[in-house]
Structure 1
Amino acid sequence: MADADLQKELTALKQEVTRLQGEVKSLGEDSGKVAKQASDTAKEATATALAKLEQEAQKLMEGLREAGAGAVKTGEDTIAGAQDTIQERPFVSAAAALGIGFVLGMLINRRG
């Protein structure tokens, strides 16, 4: 009788071990699925962040282009205005340039 009881316990233990192996396998599969989902989510978040950064960089570059074009236009307008003034009043412009040069020369000469 002891052999029969021992045999029943061995059979029960084998079944329990088999059941536990199945659970461990199932847990491993579940953790793999969770890890894949986390990886996919991280990839999506990275792609979204990268797209936003690229979009902001494009906006910034466009703003810089516009600012540069505005500065060039302002410079051209200033030069054109100065040229017009010099052509309209050449003697006054020459006298003003001479006066500015004289004052700058005096200032530089004082420091030296």
Structure 2
Amino acid sequence: MSKIYDLSQLEELAGGSMDFVMSMVDTFLEHTPQQIQELQDQYNDGNLVQVGAIAHKIKPNIDLFGITPITTTVRSIENKGKAEQDDAELKEEIEKLRETLEVVFDQLRELRA
């Protein structure tokens, strides 16, 4: 499977420091899986405002890591959560976010190996 992330923006920010890039990858892999689980738990508990807040925290990393298949998805989750708008698509969007990020996590772990 081709990679679904693009580190070029992160590499540009790092000014050529691969140590910095790998440090950011490690931080992303350390924190984001927990945030996705928390987002799912908050959704299951009906805490939509928290869903929006967690999506807001995740959004910069989605952008920084160039995960374009879900850039609009994370924004939609954020906006619907903040508006407490639980529509038919929200559950699907959360699932798409989780599934896509799980692939990215695996791909980034391979990069670290």
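Any read-out appearing in this document is the output of simple, stated calculations on the displayed coordinates, not a laboratory observation. What you see is a predicted model, and the numbers here were worked out from it, not measured in a lab. Cβ atoms are built from the backbone, for glycine too; each structure is taken alone.
Descriptive notes on the structure:
- Answer label among 1, 2 for the case where mean count of other Cβ atoms within 10 Å over residues 51-58, calculated from the coordinates, equals 21.1: 2
- FRET efficiency 1/(1 + (r/R0)^6) of positions 67 and 91 (r between Cβ atoms, R0 = 25 Å, to 0.05) from the coordinates reads 0.80; which among 1, 2: 2
- Source structure (of 1, 2) for mean count of other Cβ atoms within 10 Å over residues 75-82, computed value 10.1: 1
- Per percent of Cα pairs over 24 Å apart, the highest-valued of structures 1, 2: 1
- Which entry (1, 2) yields the derived value -36500 for helix-only ellipticity at 222 nm (-39500 (n - 2.57) for each DSSP H run of 4 or more, over all residues; to 500): 1
- Origin of the derived value 14.0 (mean count of other Cβ atoms within 10 Å over residues 19-26; candidates 1, 2): 2
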